[in-house]
Structure 1
């Protein structure tokens with residue numbers, strides 16, 4: 001635990017702020033994703049993204065880093081959880097995003113789902129293996 005705190009303290013104030021914000025968003029989305037209808041959750045996240053643009057604008061790469069670093073600290077933060085949290089962070093920094101939802105048939109016959117988020121033609125989260133999924137829908141978000 002002390003080693004983690006020491007690593008956290010070594011980050012710049014902007015990086016620490018991003019990690020705290022990313023972790024908080026991941027936790028909120030994770031807790032609300034299952035019991036809340038998706039359209040209601042998206043509406044709430046839209047309001048949250050528009051309400052506050054605090055701090056310095058962040059690049060797409062910084063947002064991807066923040067989500068990737070915070071994700072291990074939020075149990076069961078799925079690809080959809082990560083994509084929705086990253087979407088909020090991107091829009092707070094003035095970036096548009098495109099949420100993709102896809103499915104594939106696994107070898108055992110089960111249907112698997114995956115979500116990935118794209119911004120500026122680059123995949124921000126959920127990229128590894130996304131090409132194995134057949135896109136069902138894409139949802140655009142504007143800053």
Structure 2
């Protein structure tokens with residue numbers, strides 16, 4: 001049975017791993033696309049970045065400064081700084097069980113932005129990375145975060 005996707009949360013893109021490059025990319029999204037900077041992004045050592053709220057307040061673009069394999073990678077093919085799309089699922093444990101049932105290989109990160117945050121990553125057949133996490137555990141939606 002398919003995963004119970006509830007919401008689209010963010011698209012993660014890369015910039016060169018310098019603060020200037022990350023800032024220039026964020027400026028493009030704010031000035032050209034009308035996004036707003038989410039000031040709540042935590043500091044992540046060795047990964048400068050910005051979270052940017054889309055104009056609807058319902059999704060974000062995450063700009064991450066990284067090249068090659070980041071220090072956060074479990075392996076070269078398991079790197080959360082790689083470009084990806086993220087979705088909220090109804091139940092993260094159920095989603096992992098469904099992926100197991102379907103034979104979809106995945107890997108897990110825990111506690112990156114808060115101790116209870118579980119991120120599950122896997123690739124589609126073309127190698128595009130997908131993240132799923134429990135709906136209500138991330139701060140990707142300004143309409144929820146800001147009320």
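What follows is calculated from the coordinates using simple rules that are stated; it is not laboratory data. Computed from a predicted structure; not experimentally measured. Cβ atoms are built from the backbone, for glycine too; each structure is taken alone.
If mean count of other Cβ atoms within 10 Å over residues 5-12 is computed to be 9.9, which of 1, 2 is the source? Can you show the working numbers first?
Working: 1: 9.9; 2: 17.6.
Going through each structure in turn, the value belongs to 1.
The value 20.8 for mean count of other Cβ atoms within 10 Å over residues 21-28 was derived from one model only; which of 1, 2 is it? Source structure: 1.
Please state which of the structures 1, 2 yields 27 when relative contact order in percent (Cα under 8 Å, 6 or more apart) is computed from it. Walk me through the numbers on the way to the answer.
On the way: 1: 23; 2: 27.
Source structure: 2.
Quick check on the output: 0.90 is FRET efficiency 1/(1 + (r/R0)^6) of positions 29 and 93 (r between Cβ atoms, R0 = 25 Å, to 0.05), derived from one of 1, 2. Which one produced it? Write down the numbers at each step before the final one.
Details: 1: 0.90; 2: 0.15.
Matching structure: 1.
Tell me which structure, out of 1, 2, gives -15500 once helix-only ellipticity at 222 nm (-39500 (n - 2.57) for each DSSP H run of 4 or more, over all residues; to 500) is calculated.
Working: 1: -15500; 2: -5500.
Derived from the structure labelled 1.
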